[in-house]
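Here, each number is a calculation from the coordinates, and none is a lab measurement. Everything numeric in this text was worked out from a predicted model, so none of it was measured. Cβ atoms are built from the backbone, for glycine too; each structure is taken alone.
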Structure I
Amino acid sequence: MGYAVLCWRCQLPDQLTDLLAGHDGRIPIPLQPFVEALLGLPQPRIAYVWIHRNAAVQTTLRRLGTGEVALDHSTFDQLPGRTTEYLRGLLFEHGCLPGRDRYLAAFENWLPTKLDQIADPGVRHYIDAFARWHLLRQLRDRAKREPIPTGAFLNAKQCTTVAINFLDWLSSRGRQLETATQADVDTWYASGPSTRSHASRFLSWARDQHLTRIDQPRLRR
């Protein structure tokens, strides 16, 4: 039977009930605003066909309906892809998911993967403390006041990456953060690209934490 002969306004409620009904046969209350919004579309065919053609959407809706996965952002963080991101956006738009800053979430998701790539436990310890309790905290505080701009997100990522490179560079010279000298830091800045200046946030943090006494070099343009 072709789509053209179907009554879309009749088919869509059955489709949504089939996907979202829990074990008691009812659609969970937190998901009902999403269902009501779809049922209220002037052209219900659009919703029906979109769901029908996207197996990932069907699977996610079933798991949300039965409670197999939680209705929160962490669930969608584990389901990358345009389709599930669009579904996340619909759930947020209709009040089923709370709002959150996109760049704050992106950094929160990026950081664990970056930390897992650090082989040296000592380096990972410093970077975890710096990124989680300094950079991430600053992003969270800013997100409470205003949307985080792209530049702040990219800067936090680059500061983390450059700090890792700096500690790895120290290790290659037989040094650690506590034993690094002013000459080491001056050499680091002078012997590499200008992006090495992003180590300044890490060094300032390390000095505030009494992990080192070295000063920032005076950079020249």
Structure II
Amino acid sequence: MLKVGLTGGIASGKSVVGEMFVALGAHLVQADRIAHELMRPGQAVYNEVVRHFGRGILDPDGTVNRSKLAETAFGPPDAPASKASRIAELNRIVHPVVIRSQDEWMHAIGLQDPHGVAIVEAALILEAKAADHFDQLIVVTCNADQRASRFAARQKIDLEAARREVQRRMAAQLSEEEKIKAADFIIDNSGTLEHTREQVRQVWENLQRQAQGGEL
């Protein structure tokens, strides 16, 4: 079985690309969903996050409010990126457990489908120093304007606010240039969906050959 990491900067379109791979036959798990499950009340990660960041990040029912947690970790929207140091604190709590869960999932998929392709979609594969858990790394890219407009639509905020927030959050990650250098495959999601789909199809053919024991 081939283990593949799918990563890219914020609002680059990783989930869209992941869905395209699933449509072609890939197995996929999203690190964000794993983290969401780990932050449910009663989980060890939940307890640690609340201990470090306080009960102010919780909704009245005791669940983690992800927007409040993000603001606490990154700082308020008008804070400079240099003040957003608590994101490293959050990552130290969450990343090791998420990575372990990803590895367990890939192991299970390998038993189920020995010649399959297991893809983990995660924004911070390189930042978490988890690239060596994968056989291949795919990086999704897009231009700055598209990134801002997608983030604005997702967060339901105006474009200028989205642009500032994207820049601030990306300052806490490796640059897109650094991610591209580490990539085995790059998918440019700046064009039409059909253009992206064609790139995915070409990469998929390559991944399938590797999964079946063939050459690149």
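Side notes on the structure shown:
- Of the structures I, II, the one that -17000 was derived from, the read-out being helix-only ellipticity at 222 nm (-39500 (n - 2.57) for each DSSP H run of 4 or more, over all residues; to 500): II
- Relative contact order in percent (Cα under 8 Å, 6 or more apart) derived as 14 - corresponding label from I, II: I
- Structure with the greatest value (metric FRET efficiency 1/(1 + (r/R0)^6) of positions 10 and 162 (r between Cβ atoms, R0 = 25 Å, to 0.05), set I, II): II
- For 16.6 (Kirkwood radius over Cα pairs in Å, for residues 50-153 alone, calculated) the corresponding structure among I, II: II
- Structure responsible for 51, 16, 15, with semi-axes √(5λ) of the Cα gyration tensor in Å calculated and labels I, II on offer: I
- Structure from which 0.45 was derived, FRET efficiency 1/(1 + (r/R0)^6) of positions 18 and 146 (r between Cβ atoms, R0 = 41 Å, to 0.05), options I, II: I
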